[in-house]
Every structure is written in C-alpha cells, then in structure tokens.
Structure I
Amino acid sequence: MLHGKRILLIISGGIAAYKCLDLIRRLRERGASVRCVLTDAATQFVTPLSVSALSEDRVYGDLFSLTDEAEMGHIQLSRDADLLVVAPATTNIMAKMAQGIGDDLATTVLLATDKDVLVAPSMNVRMWEHAATQENITTLKSRGIRFAGPTEGNMACGEFGEGRMVEPLEIVAEIETYFAASAPLAGRRAVVTSGPTLEAIDPVRYIANRSSGKQGHAIAAALAGMGAETILVTGPTSEAAPPGVKVHHIESAREMYDACMGALPADITVCAAAVADWRPAEQGDSKIKKEHDAAPPRIEMIENPDILRTLSAAGNQRPALVVGFAAETDNLIENATSKRKRKGCDWIVANDVSPETGTFGGETNTVHLITGTDTEAWPAMRKTDVADRLAERIAHHFDQNTEAAE
C-alpha cells in the first residue's frame with residue numbers, strides 16, 4: 001500500500017520523538033520514502049544524524065538556511081509529499097497549527113502545504129485535557145486534520161492517562177488506511193505469478209528456465225501500490241518480497257496452478273511467470289546415476305496444467321481482467337496475438353526474450369500490450385516502469401468499466 005509513497009515526517013520536541021526512529025524504519029520497509037523536518041526542541045531527543053541514517057535522506061530544520069531554501073525551499077518541501085505526518089505532535093505545535101503561526105521551518109511547512117496532514121499527539125494527560133488544547137483539536141479537525149491517537153498509558157512524567165502517543169505500527173496503519181481510501185485499485189484483489197518453475201527429474205536435477213522474477217515482482221509491487229490486495233505466487237527467485245504483498249513460494253507448475261486456483265476469487269490476474277510447458281512423466285526417488293559407457297537416460301515428458309488458459313475459463317470465478325505474458329524469440333506480435341486468442345485471456349504482454357535483448361535477468365524490458373482491439377508498442381524502460389505503466393492501464397480499465405456501468 002505504501003510502495004512509492006512520499007511521507008514528510010515532522011518531528012516535534014516530545015519524549016516520544018525516539019519512537020519516530022522506528023516509525024521511519026517501518027514506513028521504509030513498506031516501500032515509502034521518508035523525508036524529515038525536526039524542530040529545535042526535537043533535536044534534544046533525537047539527533048539529525050540518526051534520523052538521516054534511517055531515512056537515507058537529508059534532514060531539514062533551519063527556516064533561514066540559504067542552502068536548504070535554494071535547493072528545496074519550505075514551499076516545495078511542503079508540497080513534494082503525498083502526506084504530512086506530525087509525530088509526536090506536542091500541545092505546542094498543535095496550538096501553532098490551530099492559530100496559523102509559522103515561526104520555524106516545521107510550522108511554516110504546515111502552513112504552506114496543499115496536502116493532507118496526520119498528527120499523532122503526545123503530551124501529559126493534564127495538557128491533553130486542558131480546555132485550550134481541546135479547542136485547538138476541535139479547530140484542527142474542522143480543517144480536515146487527521147488524528148492517530150492519543151491513547152491511555154503510563155507517561156514519562158510518572159502519571160497515567162490519555163495523551164500517550166500511539167505506537168509506530170499504529171501510525172503506519174493509519175497512514176495505510178489513508179492511502180487505501182483513495183487508491184485507484186482499492187477494494188480490488190489481484191493475483192500475480194512470477195519467476196520460473198522447476199520441474200524435477202530426480203532429487204538433484206530439474207528442468208527450468210532463465211526467468212529472474214524481476215518483472216512479475218515489480219508488477220505485484222505496483223498493483224499493491226495502487227491499493228489492490230495483492231497475492232504473489234512465485235517460483236524460486238532471488239528477488240525480495242514486495243512490501244505489502246502476500247507471497248506464496250512454489251517450485252513446480254502444478255504447485256503454482258494449485259496456489260492460483262486457491263487464491264480465487266480475484267478481480268485481476270497477471271500471469272508473468274515463465275511456467276514450464278512440460279515436466280518429466282516420472283520423477284526419480286533417488287539420483288539417476290551415470291553408468292560407464294551407458295547411453296543418456298531418455299526422459300519422457302508430459303504436459304503441465306495450463307494456468308493462464310484455466311484462469312481465463314474459470315467460469316463464475318473468472319477474474320474480471322486476465323493478463324498473460326508472451327515471451328517470444330521471433331514473430332513477436334503474431335505469436336503473442338495467437339496466444340491471446342488460444343488462451344482466452346483479455347490482454348497479453350508480449351516481450352522479446354532473445355539472448356541479445358538481455359530481458360531474462362536484466363533490468364529493462366521492451367513490451368507490446370495487446371488488448372484485442374489495439375496493440376500498444378511501449379518504449380524500452382526499466383521493468384519497474386513497465387510494471388507501473390501496466391498497473392495504471394489496469395486501473396484505467398476498471399475506471400472505464402465503472403463509468404460505463406453507471
């Protein structure tokens with residue numbers, strides 16, 4: 001859900017500021033980028049160096065820095081984000097927000113932004129209950145400011161009550177909920193296949209292909225970033241699991257078939273895996289030994305289940321959009337078009353995997369999207385960009401269908 005999202009985290013001067021180090025880590029492991037602004041008071045609790053190390057970005061704090069203003073500027077800093085998060089939000093910074101005071105970089109950024117703001121209050125229970133604070137909260141909520149917490153608990157001052165900042169994972173959940181509500185594919189379920197399949201000959205040897213899984217994993221990440229509940233069914237690959245994606249690890253085509261059928265119903269299926277068409281009819285229980293002067297063993301092959309064709313003909317469980325991939329080495333468009341008709345899928349992504357293209361295992365891909373009525377030739381681009389563009393086309397497809405139904 002947070003893949004590719006840009007969070008501007010404003011850390012103000014409360015004891016709970018130390019929790020923001022974990023918050024940064026949690027956001028980044030889910031694929032978000034985090035840029036941070038520290039108030040002067042915040043630097044009494046966490047250092048710019050620790051925040052910078054975890055965010056892997058520079059930290060901002062000086063409103064009158066000639067360098068910062070020249071390179072980023074508080075206006076651009078306030079707008080170059082998808083969401084602003086104030087954590088901890090002390091009674092002081094919330095009072096300034098309510099009154100429209102901009103006397104440092106943090107409050108100036110909050111005044112200059114055109115993006116939504118989420119605050120995670122943190123203060124003593126008496127400060128939280130104070131009439132001035134409650135009036136400020138009412139004012140902020142009336143302006144659309146979102147709140148995460150606070151909660152009850154023991155406080156650093158020794159008191160117990162409401163005002164304790166919620167834990168980092170709870171803030172992350174609020175952020176995910178925010179993006180889910182407006183995501184183009186929110187409420188949709190997607191199944192993506194990726195990587196190769198391994199078809200065992202014996203316990204040692206197998207038949208496979210050169211698929212790296214880079215394209216399929218990137219598509220799963222892009223769909224999740226668009227808000228879809230995404231399930232990735234992947235063969236053996238060195239690619240890391242995409243953030244926010246449920247992953248099923250398999251080896252054989254039959255295991256991939258079972259996992260895909262078990263993931264239905266779904267709205268979207270993208271079959272990007274390079275599934276072996278055939279497998280050995282018999283799998284040896286022990287290693288086949290090489291005999292001196294003996295002829296190589298003859299391996300009888302049988303057909304694997306056709307995952308794409310089965311999904312395309314899944315009856316009342318057929319996904320609304322089934323997208324296949326055609327990895328070809330010659331007659332790219334002709335072969336891919338024929339495959340789309342033969343398999344019964346809605347779209348097919350044709351890519352040339354000839355050795356000279358470097359597609360298998362490489363970082364770039366050149367594809368044609370065949371939708372039945374049109375063939376779109378996409379320029380060579382990084383596989384992550386191919387994935388983003390495909391996810392955008394899928395979102396547009398559902399938008400069009402929704403508008404037509406209305």
Structure II
Amino acid sequence: MKFGTKVIHAGIEPDPGTGAVMTPIFQTSTYAQEEPGVHKGYAYARTHNPTRSALESNLAALENGNAACCFGSGLAAMDAVIRLLAPGEEVLATEDLYGGSYRQLVRVHQPVGIQSRFVDMRDLDSLEAQIGPNTRMLWIETPTNPLLGIIDLEAVCRLARRKGILTCVDNTFASPYLQNPLDLGADLVLHSATKYLGGHSDVVHGAVIVKEESLAEKLRFLQNAVGAIPGPQDCFLVLRGIKTLHIRVQRACENAALLADFLQNHEKVSRVNYPGLTTHPGHAIAQKQMRAFGAMLSFDLKAGTWEAAQTVLKSTRLFTLAESLGGVESLIGHPASMTHASIPREERIKIGLTDSLIRLSVGIEDVDDLREDLDRALNCLK
C-alpha cells in the first residue's frame with residue numbers, strides 16, 4: 001500500500017455498528033462487561049479506547065512498525081520511552097535538540113538516577129568513543145531542532161545495535177511522509193503528533209511506534225500504569241489530520257526550499273540552516289534517508305543581536321510569532337527565548353544556537369506572499 005493510501009485507509013475500517021466512514025469519537029470512560037473480566041476488548045478507557053486503537057493502528061502502518069502507543073503529548077511519549085531505563089543507566093542525546101527534551105532529561109530524569117549526556121552524533125567515531133558501560137539508549141533527532149543538523153540514521157543505528165544499545169528517533173520534524181527510522185534500524189520512533197501529524201494547530205498529542213513486541217508490551221504497560229493518555233477527541237483530530245499529511249507536507253516542503261534559497265541570498269542574513277541546500281553539510285545524507293528536505297528551517301542575522309531578531313519577529317504579518325510547528329499556517333519563532341529557553345545560554349552558544357537565530361515552520365500559503373513577508377521584515381533592520 002502506497003503512503004498516500006495508507007494515510008486514509010491503513011488500520012481504519014468503517015464502524016461495524018453504524019457503518020460510519022470516519023472513526024467515531026468514543027467519548028466514554030468505561031464499558032459494559034458480560035461478566036467480571038469478560039468483555040469485548042475494552043474495559044476502561046485509560047487502557048483502551050476504540051478511537052485511540054484506530055489511530056495507533058494507522059500510525060504503526062505509517063512508520064512501517066507493528067505497534068504504536070499514543071500519549072497526551074510528545075513529552076509524555078518521551079517520558080514513557082526514558083522509563084524503559086533504570087537508575088544508573090545513561091542516555092546519550094543529540095547535542096542540538098528540542099529544549100523540552102533537554103529539560104526532561106536534565107531536570108526530570110537525572111535527579112532520579114537516569115543520566116544523560118549531549119553529544120555530536122554526526123561524527124560516528126566520536127560518538128562511539130562517548131559510549132560508556134552504562135549507556136543504554138541513543139536519543140536522536142534528525143533533522144535537529146532548531147539547527148537542522150542531519151544524522152546518518154543507518155550508520156548510528158548499526159553502531160548502537162552492535163553495542164546492544166536502544167535507539168529512539170524523534171521524527172517530529174520529518175514526519176512519516178519524509179522519513180521512516182524503523183526501516184533504517186531504529187528501535188523506537190517518537191512523534192509529537194501535535195505537529196505535522198495533527199497539522200492544524202488544534203491538538204496536543206504524542207506517539208511512539210516500534211517493531212518489537214517486547215518493547216510494545218513495556219510501552220503499553222507504562223501507558224496504562226502511568227496514565228498519560230490522550231482523550232478520544234484528540235485521537236480523532238490526529239486521525240483527521242493524517243488524511244492530508246502527504247499533501248500538506250509536500251506543499252510545505254516546496255515552499256521551504258524556495259524560501260531557503262531566498263534567505264541564503266538576502267543581504268541581512270548570515271547563515272541559513274536547511275538540509276535541502278547543497279551547501280548544507282548534511283545534504284547528501286538527507287538526500288539518502290529522506291524523501292524531501294522538510295518544511296523547517298532556521299537562519300541567523302548578520303546583525304547578530306537579540307534586538308535584531310526581535311525586530312524581525314515583530315515585523316512579519318503572515319508568519320505568526322508562536323511556539324510549535326507543522327501546522328498549515330507559517331510560524332516564526334526565537335529559539336533562544338522560546339522553544340530552547342530552558343537550555344543554558346553557554347550550552348546554546350557552544351552548538352551555534354545564537355541569540356539572533358530565527359526558526360521558521362513553513363506552511364502551505366502561497367510562497368510569493370511568504371517571501372514578501374520575510375523580505376519586508378528583514379528590511380526593517382537598519
């Protein structure tokens with residue numbers, strides 16, 4: 001089944017009771033049992049819900065996995081993954097990663113004994129040297145947030161498997177339409193489904209997809225025992241969003257490529273981070289493991305100051321200044337003060353996340369309008 005068919009049909013059947021084509025929202029907390037412990041697969045909605053089950057089947061198919069578990073947010077999904085480890089064990093994470101992921105690793109899990117270190121995973125030899133006796137998981141983002149670094153998933157996952165280490169890939173920036181980490185050797189794939197999967201900035205949601213049943217069982221246990229689950233309405237919204245995933249992401253990728261080229265040649269811009277540019281150091285790897293180069297990009301200003309970034313951020317009319325990404329509308333953000341504010345400044349600067357870095361989530365508007373909007377905002381700089 002091709003991807004454009006999977007988004008509409010995989011794991012989804014008309015409702016057997018009514019024939020409804022769209023999966024109904026099963027807004028119930030409990031289910032009638034024929035006798036104690038005997039039921040039709042559903043007993044309590046924290047454990048199972050038919051709307052959630054349909055979404056989980058669909059997500060597993062999109063990532064070429066065998067099972068998916070849905071959670072109340074991307075960070076709730078991440079928390080479940082990190083709980084697969086025990087105190088004294090260690091996570092090696094991409095050094096350029098989402099600020100919320102950094103915060104969770106450092107301020108939630110480290111205090112209870114699950115250690116974390118942040119390393120450059122683009123250098124395979126350096127990564128191998130960093131793996132210690134307690135390392136049990138590699139936490140990978142590619143493309144990274146917000147510097148759009150590219151990590152060779154096949155090579156890193158091969159190294160991890162040789163060392164007996166789990167790999168979890170946060171695939172939020174790419175979406176299943178552009179990249180399938182399980183096919184490249186990853187053990188777990190995570191999505192903040194709030195972003196491209198939902199696609200309309202109207203739901204908060206997370207998911208983890210796996211191939212191995214043993215991992216699926218552990219995640220299902222955590223899903224039920226901890227209870228950080230999404231409601232049926234949220235699952236319905238993600239199911240609805242997924243039906244147009246391929247169309248939305250394709251258009252957004254086309255827009256982003258044109259804007260990246262425009263920004264690279266703008267006199268007020270010093271650097272553009274976008275893997276679709278041939279000058280990007282990870283371009284060849286992205287070309288190998290992605291179907292297109294994504295709709296996220298970031299750029300730095302020649303002025304190089306916080307104040308210059310604020311001027312641009314306040315001057316756009318179509319790019320909305322807001323957190324998040326992956327919706328149909330274009331968003332603009334300042335990682336240093338927004339999505340990555342929880343990372344100490346010295347750590348940010350060390351990896352190139354400067355005070356003047358601006359991140360764009362490119363939407364599906366007419367690209368000429370978006371280009372004019374950015375040009376007008378940049379020309380507000382003196």
Structure III
Amino acid sequence: MLQGKKILLGVTGGIAVYKAVDVVSRLRKAGAEVRVIMTREATEFVTELTFREISGNPVAVDMWAPVQHWNVAHIALAEWADAVLVAPATANIIAKAALGVADDMLSTTLLAVTAPVFFAPAMNSNMYAHPATQKNLDILVERGLHIIPPGTGKLACGAEGPGRLAEPADIVAALEAFFIEGAQLSGVKVLVTAAGTIEPIDPVRYIGNRSSGRMGYALAEEAVARGAEVVLVSGPSALKPPSGLKKFVSVETAAEMREAVLREAETSCIVIKAAAVADYHPKHVSGQKIKKNDEELSILLEKNPDILKELGQRKRPEQMLVGFAAETQNLLQYAREKIEKKNLDFIVANDVTKPGAGFNTTTNTVKIIARDGSIEEVPLMTKREIAKRIFDCVLQKGENRI
C-alpha cells in the first residue's frame with residue numbers, strides 16, 4: 001500500500017533519531033518516496049548527509065537556506081506529501097504542534113499540511129506522562145492527527161517505562177494500515193447527518209437542542225479518510241466542514257433535513273444518521289416577533305416526520321443504516337426497540353448523563369449495538385476515535401453488502 005506514496009518525515013532532536021534512519025530505509029523498500037525535514041537539534045545526533053543518502057532526496061533544515069526552486073519550501077513540501085510522519089516526536093514538537101507555534105522549518109510546515117499527520121512520540125517516561133504532554137497529545141488527536149504509541153522498556157536516560165520510540169517496523173506498519181484503511185470505501189457513497197435542527201417560533205426565536213455536530217462531522221471526516229464519496233447534511237453548527245467532502249448540504253429545520261436526506265439516501269450505500277433532529281415544531285409560526293408581556297405564553301407543537309423511520313422503510317437490501325440514541329435512562333432497552341422499529345443495522349447508544357459524554361463535548365462513551373444483538377462497548381474517548389470504531393463495526397458486519 002505504500003508503493004508510490006509520498007511520505008514527508010519530520011525528524012526532531014532525540015536519541016531515537018537513529019531509528020528514523022531505519023524508518024526511511026523501510027519506507028523506500030516498500031516503494032514510498034521519502035523527503036526529510038530535520039530540526040537543528042536532530043542534526044546534533046545524525047547528519048543531514050545520512051538522511052539525504054538513505055532517502056535519495058535533499059534534506060530540509062533551515063528556513064533561510066537558499067531557495068532551490070521558485071516555490072516556498074515549506075509550502076511545497078506540505079502540498080507534496082500524501083502523509084506526514086514525525087518520528088521521533090519530542091515533547092517539544094508535540095507542544096509546538098498543539099499550540100500552532102511555527103518557529104522552524106518543521107513546525108511551519110506542519111501548519112501548512114492538509115495531508116494526514118502521524119506523530120510517533122519518544123521521550124523520558126516522566127515527560128511522556130506529564131499532564132501537559134498528555135493534554136497536547138489529546139489536542140492533536142481531537143484535530144484528527146494520528147498518534148503511534150511509544151513502546152515501554154528501558155530508555156536511553158536509564159529510566160524504565162513508556163517513552164521508547166515505536167519500532168521502525170511498527171511505524172511503517174501503521175502507515176500501511178492507514179493507506180489500506182483509506183481504500184476500504186473507495187467509490188462508496190456515504191451519507192452522514194450532523195448537528196441539531198432548529199424550529200422557528202417567530203423571526204428571532206426557535207426551538208433547538210444542544211447538539212454541536214461534532215460526532216457527525218467526525219464520522220464524515222473518517223468516511224473521507226477511508227476513501228468514501230461523502231455527503232454531509234448538517235444543521236446549524238460552528239464547525240468547519242471536513243475537507244474532501246463530495247457535497248455539503250446546510251439545513252435548519254427538520255423538514256429541510258428530511259428533504260435533503262431522502263434525496264441523497266437513494267444513491268447512498270451507507271447512511272449514518274447522527275443528527276439530533278427536533279421531534280416537534282411549533283404549529284403556528286408568528287410572522288412578527290412575539291412581544292413579551294405579563295401573560296403566560298403557550299406554544300402548540302406538532303410532531304415532525306421521523307426521518308430515520310422513513311429511511312428504514314425505504315432501505316434497500318444492500319444499504320447499511322446506522323442510527324443514534326441519546327438517552328438518560330433504560331439505554332439498552334430503548335436502543336434495541338429503536339433498531340426494530342426503524343429497521344436499523346446498527347444503533348450507537350449513549351447515556352448523555354455520564355461525565356464527558358453527550359452533547360457539546362469532545363469525548364463520548366457509547367455502545368454500538370448491531371441488529372444481531374452483539375454489542376461493542378466503547379470507553380470514553382474522542383468522538384473522532386469513536387467514529388473509527390463505528391466504521392470498523394459497519395465494515396465488519398457489512399463486508400458482503402458494501
């Protein structure tokens with residue numbers, strides 16, 4: 001899977017730099033083209049000449065070196081890469097990336113990259129376990145970057161514990177697995193819905209919910225990463241649509257979402273309904289702002305169409321349909337009932353009363369329940385990581401239908 005891939009390797013100043021030489025060698029043997037950016041600190045351990053000879057390409061170090069081509073070096077490298085690997089990734093470069101610092105060739109390039117980025121941490125155990133480092137790693141994961149976990153054992157400093165750079169074979173295997181995964185849904189149309197809907201009361205007021213859209217946007221991003229043709233239908237959200245979408249459809253009301261979803265679902269192989277659609281809308285919408293007075297205000301609500309149920313009724317035999325259930329009680333009972341009533345293949349159920357779960361959080365803990373009754377318990381993790389788990393389940397169960 002690495003044949004012909006363009007890998008940009010960032011090498012930072014740690015004793016594990018010598019392993020990065022082996023990583024370059026293995027990548028080239030696997031058919032990849034490799035270019036290297038070294039920090040000044042990295043050159044204290046291994047010379048530029050070593051990486052130049054192993055990679056077969058010039059090595060970038062200095063932002064102010066004479067320009068060899070007309071284009072700006074760090075932008076050209078960022079646009080060239082199919083994937084970026086930082087190995088070893090010191091605590092320093094992890095902190096810079098988390099904060100968006102751009103004070104050398106590598107950190108500046110990382111800000112310009114749109115390709116997938118992998119960090120392979122390597123440092124003293126105490127530095128790795130420090131809350132600041134762990135927080136910075138969490139920030140990178142939340143942004144969609146990939147972390148190749150360090151090994152555990154005796155370190156160069158004499159300490160024992162986590163912090164050893166992953167073995168070169170494991171690092172290359174992680175990149176291979178990513179590109180294999182990236183081809184899983186090639187040519188498959190995936191429809192994802194996200195965020196909540198809003199139902200107007202008058203020109204300035206509406207009924208809404210707490211959904212931020214993070215889960216749906218993470219699912220769309222994951223589908224893109226796996227090579228799918230992704231249509232994202234979203235209610236109002238402050239999030240920026242993921243890059244690589246086939247189509248982005250912005251809606252406000254449940255009626256608008258229903259129209260867009262039913263239209264796109266006709267040609268979709270996988271439909272994931274993560275949006276928090278309002279169950280009701282005001283029967284009468286005032287054309288003018290309702291003025292406040294001393295009287296009570298009563299609003300008569302009408303039921304909205306059940307989009308997920310309609311999708312289930314229209315579902316083709318080869319189509320996969322995934323729903324969500326956000327509950328505060330009787331989680332498994334309600335989720336299983338929903339699978340049957342709405343003809344779902346999977347339901348992702350979560351108890352929104354749990355700490356770190358539910359709406360307006362970057363994390364969640366869920367149960368992925370399949371139609372056959374099997375359940376995958378997913379512990380508290382980022383919504384991007386949960387999106388990966390959901391697609392893993394869908395692909396595993398639906399391998400003969402997709």
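Values in this text are rule-based calculations from the coordinates and carry no lab data. Everything numeric in this text was worked out from a predicted model, so none of it was measured.
In this comparison of I, II, III, the computed figure 51, 23, 20 for semi-axes √(5λ) of the Cα gyration tensor in Å is attributed to I.
Using mean projected area of the Cα convex hull in nm², for residues 121-240 alone for the comparison, can you identify which of I, II, III gives the largest number?
Working: I: 12.2; II: 8.4; III: 10.2.
Answer by largest value of mean projected area of the Cα convex hull in nm², for residues 121-240 alone: I.
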